[in-house]
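Trainee: Below: a set of structures, written as structure tokens.
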Structure I
Amino acid sequence: MSVLEVENLRFTYGEKELFNNTSFKIEPFEHIGFVGNNGVGKSTLLKLISHKLAPDKGEIKWLDHIEYSYLDQYLEVKSNISIKAYLYNVYEYLFDLEDELNKLYSSLEFESENRYDKILSKADKIQEELNHKGFYMIKAKIDNVLSGLGIKVSLNKPLRKLSGGERAKIFLAKILLEEKDVLLLDEPTNFLDAVHVEWLSKYLQSYKNAFLVISHNFEFLNDVSNYIIELSNKVIVKYKGNFKDYLQLKQLRDKQYDEKYISQQKYIKKTKEFIDKNIVRASTTNRAKSRRKILEKLEVLDKPITERVVNFSFPFTSSFDMEAIKVKNLEIGYTKPILSNINISIRFGEKVAIIGKNGIGKTTFLKTVLGLIPKLGGSSYLNPLNKITYYSQDLKVLKGKSSLDYIRDDYPLMDDIEIRSLLGKVGLSGELAIKDMDKLSGGEVTKARLAKLMLEKSNMLIFDEPTNHLDKIAKAALFKAIQEYPGTVIIVSHEREFYKNLQLKEIIFS
């Protein structure tokens, strides 16, 4: 029996219809990857099935007693509760059982002997449940998940003081520890380095229950999924197999759909021509009316959606033949050092990827070299001939401001036509240009941020996790732009496939 049934779902966000009589099911133990271009409504669907939004029409039915956990890519936590208390609350009922067990044993001191058997029998049942639930392995279990996800912050730190990436990882840790019947995961790998993505991949492969995961990390999806659902043309299609299987099946299905659509359009055109020609003739009017009725009942196929063209290009200034960056015995951190004795030399025109475990200091290194935070020791030289374009990992969504406003704030002399033309190049045309940025998908926000960087002339690009949230079309466009850029490129990325295919020189932090 299906754990979730979605039937005839319709939902409009603003003026955009996202789902048109969409139906699908999740069966027990299915590991489902969820794909689709930026902005088609993947995150919205997770909000609908987790009852954070209500559909315009249709039904969303969970099987009785099914429990689910939902990881939101924009989760906000303002609580003063510590990380430790937040995670250990998952096992609160087991700690309550332990308290009850201890009270039973303590009561033996005051109870008569004829009640001992009854008390001990109840205590044995509680002890059996604690053992069955792995109560005495809780600390080891939590430590394993924290280590696997690369969480190194103090467990006494309040949740409200966590960065966006730390918050996402802590909430993901809690979801994994809960082990619910269904996991709903929206971009769980965004703040994980390659080694921790690999750990999560293995964890989900062996997960005993069902999950639905949105991700633009296709290598990850291929490893964890035994089904793929794709949202396109306002409907969901479910494919059996992993991501590579889906690509082959989708290509075949798209070809069949295109042929069916063309054939139907020809039929509609021919039928309309017959009706127009014969409706007023006494001898053929009945035939024309009959065909019109058939046409009115016809379920017309939607026109195949042409994928939005995305083009990134970063204007280049001038070159020079010398070192662009040089650091010697550099020590980085905030109040305390997190990495020391860094010795790196990057010449102009080199393209490098800085890789290493999460929390090792990659982002801190970039900020130190750029002078955004002070170094704690050693020396750091940034050639003054560098003209730098910097994409930071911090995703600051501006409430009440559109992408149009976002560009205009820094470029007030650009008119709306020029800004719309720029946004159109990255796939943010029409109403997407004037939609509040906090209502855009993560990928659409990233495109707006990259569009602004396209207005900066530079000879050095520094990207900190630029592929987070980007769909395959945008990712390919960014890949092409970096590949063609003649200047220096420095990338921090957890997507191994992305930087490996770019054939960047690797600088490993350890």
Structure II
Amino acid sequence: MPNLSKSRFVSGAQCEKKLFFDVNRKDLKPPVSTQKQALFDAGHAIGFLAQQMFQGGLDATSEMNGNWSLAIDRTKSWIQKGQQTIYEAAFSIPSGFAALDILHNQNGERWAIEVKSSTSVKEYHLNDAAFQYFVMNNAGFNPDRFFLMHINKQYVRNGNIDVQNLFHLEEITQQVLERQSWVSATHQRLVQMLVNGSEPQVAIGKHCSDPFSCDYQHHCWKHLPDNNVFNLYSPSGKDWQLYGAGVLAIDDIPVEFPLNHRQQLQVEGAKFQQSYFDKQAINEFVSQFIAPLHFFDFETVNPVLPVLDGTRPFQQIPFQYSLHVSDINGNIQDHFEFLPDPSAFKIGLSMEEDPRYQLIQQLKSNIAQTGSIVAYNASFEIGRLKDLAASFPQEEAFLQSLIDRFVDLLIPFKKAWFYLPEMGGSASIKSVLPAIDPQFSYADLKVNNGGDASSIYLAGINGMFQEEWTSTREALLRYCKRDSEGMVVVYRALKGLY
């Protein structure tokens, strides 16, 4: 008889076929990415830290070496002996299994507590908690109250982590009880599906990315052409409308189908390889640039647990930048970069020791007092500078002077003044760059995307980076440098139409 864990129940609730593949087609599952592994690691760290809210507990999974029967037996025995707090309490019923982060006896009430590294209660949190309650109740250990412990986004670190203020305990008992009929019916349906042993016939749909992006999308969506309707720029439901009407390819979209200007350019590009340039708009845009031009790019970490005093959970903390300086024609004159050792990020620093303060001081010497500062999607860089100004009020005037000089290189592509068919349905620089210059690539880089750069550096901050640092540091520098250099390439393309 199939035994559904909480994770498999949640998987099947999203899509029966997803659960079937989890059990029977593990060969289809892609390897865990660096970014996803970092999320898993952060979740484990948060779960361990949350135990400090209810100290003195026993861990049912301690030294069990994968033997969940031992954890289940321990949990039952400890409850019967009156143990006040149990970590990773494990319960099982026929065809069901669940491990709870914290089981706590509070003044005679049995509290079930699930820990999440988010800043609020999500719908899927309620569903997986409801399954845990279902298993506990049918195992004879129903909780009196159910809580979800999540991160308090207003928490500001000052010294060692203050778990009492880092976490927020939110009761969800009523929501969990209201879902019990649904859990029971869904559990029965999923178990029966696995017993039948046949792959469910489930059409693709919005469930493929809700609440999580499915690991098997590459398999279930393989019938779609490369340039399909789901690549339509900012579709707002038009993609599913077209798919429902049997239109799969961008170039098969009927001429009478209502599209906005940017979407129409994409369709015409797919059908006729037609480009589009609004030279007047581009002319007006490029005319606002003032030399020397400073092409600027930040890399950041946004850890669940703040890594510096004065910062909040999930706050974007800049750890690196690359800056190319050019004349008005885009001829590069200089390059600057900033990347401290990860060990520089720690608590108890003086202002002068804070790597963010050191970043500001280097900016003062790297950026001239005049000239445009150019970024792609500049709101991100501007947001980080505003954060720095809030953390270092004595530097606010300088940082605001930088903010006032920003020009956003995204604008001509977001507003569809400049379009090449190779851009497809994206205005991202990762789509714009290869369309403008097919020779410009990130493929030769060891680190070739911002998510990996952030995960690697955060692992270094947390002392969990296992590889050789010198070569990795060089890889991070090369990646960020390629980003700011790419902006120069984009600017030159705009300038060529000026």
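Since every read-out is calculated from the coordinates, none of them should be taken as a lab result. This structure is a prediction, so every number in the text was calculated from the model and none was measured. Cβ atoms are built from the backbone, for glycine too; each structure is taken alone.
Trainee: Taking 7.1 as the value of distance in nm of label points 7 Å out along Cα→Cβ at positions 137 and 369 derived from one of the structures shown (I, II), identify that structure. Could you put the intermediate results ahead of the total?
Mentor: On the way: I: 4.4; II: 7.1.
Computing distance in nm of label points 7 Å out along Cα→Cβ at positions 137 and 369 on every structure in I, II gives 7.1 only for II.
Trainee: Comparing mean count of other Cβ atoms within 10 Å over residues 281-288 across I, II, which structure shows the greatest value?
Mentor: Details: I: 11.6; II: 14.4.
Sorting by mean count of other Cβ atoms within 10 Å over residues 281-288 in descending order puts II first.
Trainee: Mean count of other Cβ atoms within 10 Å over residues 89-96 computed as 20.8: which structure among I, II? Let's see the in-between values first.
Mentor: Values: I: 14.2; II: 20.8.
Among I, II, the structure yielding 20.8 for mean count of other Cβ atoms within 10 Å over residues 89-96 is II.
Trainee: Another question about this same structure. Once FRET efficiency 1/(1 + (r/R0)^6) of positions 41 and 385 (r between Cβ atoms, R0 = 30 Å, to 0.05) is calculated for all of I, II, which comes out largest? It would help to have the intermediate numbers written out before the result.
Mentor: Values: I: 0.05; II: 0.50.
Answer by largest value of FRET efficiency 1/(1 + (r/R0)^6) of positions 41 and 385 (r between Cβ atoms, R0 = 30 Å, to 0.05): II.
Trainee: Given a value of -0.59, -0.82, -1.04 for log10 I(q)/I(0) by the Debye sum over Cα atoms at q = 0.14, 0.18, 0.22 Å⁻¹, for residues 305-376 alone, calculated from one of I, II, which structure does it belong to? Present the calculation step by step, with values, prior to reporting the outcome.
Mentor: Numbers: I: -0.59, -0.82, -1.04; II: -0.55, -0.79, -1.01.
Going through each structure in turn, the value belongs to I.
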